[in-house]
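A.B. asks: Next up, some structures in structure tokens.
Every number here is computed from the coordinates shown, using simple stated rules; none is lab data. Computed from a predicted model, the values in this text were never measured in an experiment. Cβ atoms are built from the backbone, for glycine too; each structure is taken alone.
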Structure P
Amino acid sequence: MIAALICVISAAACLQFFVSYCRSILASSRKAELSERVREVTGIVGPEVAAGDFQRLLQLVRLCPERGDDRTEIRAVGTYYTLLRGIILISRSAMPKLSAWAESERQSCSYFAAVVLDRRISYSRDLLMQQAADRF
């Protein structure tokens, strides 16, 4: 019984740290502004990104060459997005405020994916320019 209690408390503590880690990633990405290239490629109009665009944006991210430093963050935010989707499904009718919070967090996850896409497009562009400069 004690072992089960320790396991539950440990899982809750890990979940709390995971959520804090993901929220810090999302907060840092909110400081970045999206370029016109990304807005044009993705069809994003205005300052906000739709919460449901996360998977589509991740597919575009996967098409770009990896920088190597964002793979862990992308995986963590993807897991967090899935967790939030579950929270919305569970709390939609019983706790509408929790559901609204989870939806705004999902929107932040989508914005994060757009920022990562912007970084990868810039990285790809820099690689292309570097290769072109090396040829001449």
Structure Q
Amino acid sequence: MASCVFCKIVAGELPCFKIYEDEYFLAFLDINPWVEGHTLVIPKKHYRWVWDLPNKETAKSGEPTIEEYFAVVHKIANHYRQILGTEFVMSWVYGWDVPHAHIHLFPASRGKIAFYPKQKLSPLSPEKGHQLAERLKVK
């Protein structure tokens, strides 16, 4: 979808602080974070809602599945738990602000947990975004 900001990020038309990427999914830091490490996990193909992704029984060849999507979210959340030394990573399936399927991940940070509504942190500067992305990147 040409006007979708997440589709533009996938196409490389807009920059992001990339945490994870594979053939079907992309994860990057939210530029207006609620907590340090606030991450968005999206399918590269445009789907309006998370629940629009097909399951493994209905997916066409080469199409991402909801099972694969949640496996990626699981991988990133457990990676954050390990490298940040926290037990808790909150996930949120909302998808209202940007009309492209996305799952928010909120790692617990210094005893702070993100709950809605929440005052956002300052927008990520390029320097802070690059440093944090390198620290959190799934290798």
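A.B. asks: One of P, Q was used to compute distance in nm of label points 7 Å out along Cα→Cβ at positions 60 and 124, and the result was 1.0. Which label is that?
C.D. replies: Values: P: 1.0; Q: 3.3.
Value 1.0 for distance in nm of label points 7 Å out along Cα→Cβ at positions 60 and 124 corresponds to P out of P, Q.
A.B. asks: Suppose you compute mean count of other Cβ atoms within 10 Å over residues 68-75 for every structure in P, Q: which one lands on 17.1? List each step's numbers first, then the result.
C.D. replies: On the way: P: 12.2; Q: 17.1.
The read-out was computed on structure Q.
A.B. asks: Quick check on the output: 42, 28, 22 is Cα extents along the principal axes in Å, for residues 28-99 alone, derived from one of P, Q. Which one produced it?
C.D. replies: Checking each candidate, the match is P.
A.B. asks: One of P, Q was used to calculate helix-only ellipticity at 222 nm (-39500 (n - 2.57) for each DSSP H run of 4 or more, over all residues; to 500), giving -27500; which?
C.D. replies: P
A.B. asks: Identify the structure, out of P, Q, from whose coordinates FRET efficiency 1/(1 + (r/R0)^6) of positions 36 and 52 (r between Cβ atoms, R0 = 35 Å, to 0.05) was calculated to give 0.70.
C.D. replies: Numbers: P: 0.95; Q: 0.70.
Only structure Q yields this read-out.
A.B. asks: Now for a separate question. Hey, distance in nm of label points 7 Å out along Cα→Cβ at positions 4 and 20 derived from one of P, Q reads 2.9; which structure?
C.D. replies: P
A.B. asks: Looking at distance in nm of label points 7 Å out along Cα→Cβ at positions 44 and 76, point out which structure of P, Q has the largest value.
C.D. replies: Working: P: 2.0; Q: 1.5.
Checked P, Q; max of distance in nm of label points 7 Å out along Cα→Cβ at positions 44 and 76 sits with P.
A.B. asks: Which structure, out of P, Q, was volume of the Cα convex hull per residue in Å³ calculated from, if the result is 114?
C.D. replies: Derived from the structure labelled Q.
A.B. asks: Compare relative contact order in percent (Cα under 8 Å, 6 or more apart) across structures P, Q and report the one with the greatest value.
C.D. replies: Max of relative contact order in percent (Cα under 8 Å, 6 or more apart): P.
A.B. asks: Thinking only about mean count of other Cβ atoms within 10 Å over residues 12-19, which of P, Q has the largest value? Don't skip to the answer; put the middle values down first.
C.D. replies: On the way: P: 11.1; Q: 15.2.
Structure Q comes out on top.
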